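Listed below are the structures to be examined.
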Structure 1
Amino acid sequence: MTDNKLFTEFPSLSREQWEQIIQADLKGADYEKKLVWKTPEGFPVKPYYTEDDLASLPFLTGMPGAFPWHRGNRMEGNPWLIQQDIWVDDPRQANEKALSLLENDVNSLRFCFSKDARGRFINETYFSILLQNIHTDCIALHFSVGNRTKDVLSLLKDHCRINQADQQKITGTIDFNVLSHLAATGDFYDVEKQDFASLIVAVQKARKHLPGMRILRIDGSIFRNGGSGIVQELAFSLSQANEYLAILTEKGISVDDVLKSLHFTFAAGTSYFLEIAKLRSARLLLSRLAETWKASEPESSRMRIHSVTCNWDKTIYDPYVNVLRTTTEAMSAILGGTDSLTVNPFDASYKTPDELSERMARNIQLILRAEASLDRVADPSAGSYYIESLVQSVASAAWDLFRKTEAEGGFLTSLKQGKIQEQVEKFKNERLAAIRTRRETILGTNQYPDFEESVSEKIKEVSVFPKSHEGDHWCRPVFSSRGAQNFEQLRLKTEKQTLRPKVFMLSVGNLAMRVIRVNFSGNFFAAAGFGIIDKGGFETPEAGIRAAEESQADIVVICSSDDEYATIAPVVHNALAGKKLPNGKSPILVVAGAPACMEDLKARGISHFIHIHSNLLETLQQFQNELGY
């Protein structure tokens, strides 16, 4: 049998040869402007990558399942845990739901307790009911119980003894996330000194009796859902880890025990390749931090990562698009080597998920495992020139920001002074500005919306648009929000009107340009929920004017070519001037585009122009104001 080499028929090309071909195709155009784009974090992305880009990267020599863990925690396969949250409002119902989930291939359960539920149900009676018939040493168990961690550790230890379960085999986490809780709420659970005293006892207790339970949760998703980028998410998470190391080692707990108590939660967003690179970078960064602290065991720095689909990019309009978003987010987290994953239901942003939406969310992971077979290959993204280059960029930027945070006093000091919150808000405002001008697309919200959709009857605005924490706090909290919120509030304002405003497309003249501008204008006004009337075009301006008058539209948009606006727009303006609608107002005339004759048209009384450089949100708010909303 001959040893045929793949691609031997194709000659290899050097980077210089590729560049020559590209420059020839560009025909003098600027290389950087045409082919190099930047990620939201500001990383330049080249049009292609080669093996040469990896030559200087020091972390590529490692193997999967080995220090520094860049290539993941497993030597073979990628068997991430499928996790689902259960809110414990009734221990019996929570137990029934847990058993049902286990029958449907969930293998990681997280029991979430509200503050009230902690007081009522964290005791021996209800805890035994909660875990009844659950083989605790066969699945991963997680408890979100805040400052009741010590009590849960005792209850879990007793439960193992009574049910003859091996304590050494119990795996999972308990969310004693003092620093993350502080970032999210602005306050400690009790007071700083008491929280850390309880934390020290809990760490010692867990390491002694339940070594497979990690109790120090670092929740980076708080920053992402507050609008941050992935660099800030990683840097501030690493800064929390460093803070825990400093506080706990001072009290006599070893570096290795602190590291083995940490577990990280990261949000999986829609920047597909960046999310893959982020998790690979995160493991590198913790390994580097462990080396700095001179951990004695390489195993200590094996990062335990849980991923959860991001809330920032979810919408209440066109909500089934959220299914597509969570699918790509789940896939990127898996390819990045996450240890466990929660896919939030598509409707979680505006209501309590029902059985169907929870099943749909669960099935995303089951399909990726059973049909896409993403669990069969360890480190499937290894060797990708692009991804590995991104890893270097992300890790380097996150480490620099981490060092800057430490130089300013560390996580607690920076949070107290508001420096972390300021950086998150700055990044969020930059993203919101991009969304408002449609430089960043949110499908179904600021692009391609369904203007006939209504959601006011199926949501509660208090829960969909929560207000920031008021009152006195230890520090200003990182406020969770969503990128689509301003547009959603804009549309809800339209929905509350007795009559939905109508926008008439008066398209005339050059066929190609009028079609393009009708589509643009329809998308533009539909983002506010305005009704769109499109008759398909007119032979003359006069025919369009008659149809516009008959429609009694609130807004008339002229869609034509730049050259024709100089003659068409004044004709339409003069014909509609003084016309009154049933509500007593005159129709608002709008020109689609920014023609060279714009200033001349403004001098003639035409003041409204919409184009790709318009601030979509502010312009639509202005139209709502003119319509009297």
Structure 2
Amino acid sequence: MEETDNLETEERKFRPPDDFVKNANINDPEIYRKADEDLEAFWRGLAEEIKWFRGFDSVLEWEPPHAKWFTGGKLNASYNCLDANIEKRGDKLAIIWEGENRDIRKYTYGELLEETSRLANVLKGMGVKKGDIVTIYLPMIPEIIISMLACARIGAPHSVVFAAFSGEALCTRIADAQSDLVITCDGYYRRGKLVEQKKKADCGLTSCIKVQKVVVVKNTKNDIEMREGRDVWWHDLMRDAGTVCEPEVMDSEDMLFLMYTSGTTGKPKGIVHSTGGYMVGTHVTAKWIFDLKDDDIYWCTADCGWITGHSYIVYGPLSNGTTVLMYEGAPDYPEKDRFWDIVERHKATILYTAPTAIRTFMKWGNKWPAKHDLSTLRLLGSVGEPINPDAWLWYHENIGSGRCPIVDTWWQTETGMVLISPLPGITTTKPGSATLPFPGIRATVLDENGNEMPPGKDGLLAITRPWPSMVRTIHGDEERFIETYWTKWDRNTYFAGDGAKLDEEGYFRISGRVDDVIQVSGHRIGTEEVESLLVSHPSVAEAGVVGKSDEIKGEVIYGYVILRSGLSGDNELKNELIDHVASNIGPFARPKRIIFSEELPKTRSGKIMRRVLKAIANGRETGDVTTLQDPGVVEELKRRTEENGLI
């Protein structure tokens, strides 16, 4: 196991302020002991905060690696986010939305319920039934939340595809989900430039003959092609739709949504999340970790196209009756202080963002946040990847003015909810450490053979007890579900795919991915997916892709490419290959470098050794290479990386 080298040592500790502790939603350290002693009693009590149409019969049925939570219970996620808040908060703002061009739209809980019910009735009128999967391909506009909640209301699982994905990536996910209805928009703006979303969708849909209907939101009013008989305008459908739609009664284990995530093979994994366990897990973690209060203006800067948006923009905060702030655009448009301008104008009290963003803000300089009054902030959060201590401290001092607790959260698409995080009314924090497992969660650090690692030694992060919002399966591929997560050690132990180590106090420090997944700005990208695209180019014979550490993005993509016989590489071809990947996956997957080579490091059986390529890309020792077909290729690749890697 390689020793981690991307997180510096930081010895300072930060206790939560006394006044914060006094008023925190959870401030008794005994909660950890109580949860550990009686797991089922702990979650049974917390499940009472969710509105059930019928109470559950049992808390947990665990037949490794399959869990059923709150069996027999009946509920609806949309009801919990909307109807359950109407009596006390019907006139309270549920969403404050700001567009990149400074347009503002606001929805009270009552208005959000009406809009959701309208769309739910529209979908039912179009033939969508309980169990039908609806694909949503929208940017960060209010309609994405309305679409998710409307699907949940009628029992139709949603599959939200990140708006920046290409049409080809959209089609792959539609085909796997077997969706026949897609919700998209005409376009949206990013740094002042129009992104033609409908055109991207149309490109992908040329291969998705199963899709019968496309609902289009008029967001930018750009000219688009509407295909007769298939494409329909959102506003036309909503105009006469009824504002009341009774929520479908869902079983606790019914699927709430599909979320696709990259894995170690070229095909994205459709992660299945259930209804009851997911709602309990996200509701409670949102309430405790973000210390949600009735007067909070909560801003999670993630996108609803990723799991963070699902859990901590939509289901967790709204089920707590929180006012959610949404922003459509880029953090540097029109200037590099856009985030801080938004915090000041909307008086945000909680900010939850990614380490990539924080490191970018650091690079831009302190003058940008210093221009604004950030005194309304009372809690800061970090999500998506490990945060280095320097970035943690900058965030604490320049955004939180040294007074806001920071919750550095670790979790995944597969976990559904945060599993490791400080509780801001209890935990003494350490820069760069996600601190302790959430109450009721058991985590540890193991070696390859399943032995627990002593403090200070790197190993593999493992979760050793089930939790309510855990992944139920991979859509259509149960074998892959078991193989990916439950065979590393035994079927009782979840393999997270992340490296970690513990300190003497049992605090976790996460070091990042240890499998063939590259984490770029918090986006998980499978190496094999990128390799397959490179090899699909007519000039490429073979390709090996790895992650290179990057101080801003966490990792960037390096592609090592062997060209077909008789071809020679130049900058024009490098750029063509880069664009080929970006156009087929999305701009966030754009390789940083393409390095041409005559050969790649391979075992005698012909397997590409990504471990060796990753060491070369990161300037580390390659270790034992005597088992390679040609050990001499290592020095040649080092030379090419150093001399010819820059594009």
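If distance in nm of label points 7 Å out along Cα→Cβ at positions 82 and 482 is computed to be 4.0, which of 1, 2 is the source?
2
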### Task
Work out the source of 21.5 here, i.e. which of 1, 2 gives that when mean count of other Cβ atoms within 10 Å over residues 130-137 is computed.
2
### Summary
Rg/Rh (Cα atoms, Kirkwood Rh): greatest across 1, 2 for structure 1
### Which of 1, 2 leads on distance in nm of label points 7 Å out along Cα→Cβ at positions 170 and 386, largest value
1
### Query
A value of -14500 was computed for helix-only ellipticity at 222 nm (-39500 (n - 2.57) for each DSSP H run of 4 or more, over all residues; to 500); which of 1, 2 is the source structure?
1
### Query
So FRET efficiency 1/(1 + (r/R0)^6) of positions 114 and 586 (r between Cβ atoms, R0 = 35 Å, to 0.05), computed for just one structure, reads 0.55; which one of 1, 2 is that?
2
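FYI, it's all coordinate maths here, none of it is from the lab. Everything numeric in this text was worked out from a predicted model, so none of it was measured. Cβ atoms are built from the backbone, for glycine too; each structure is taken alone.
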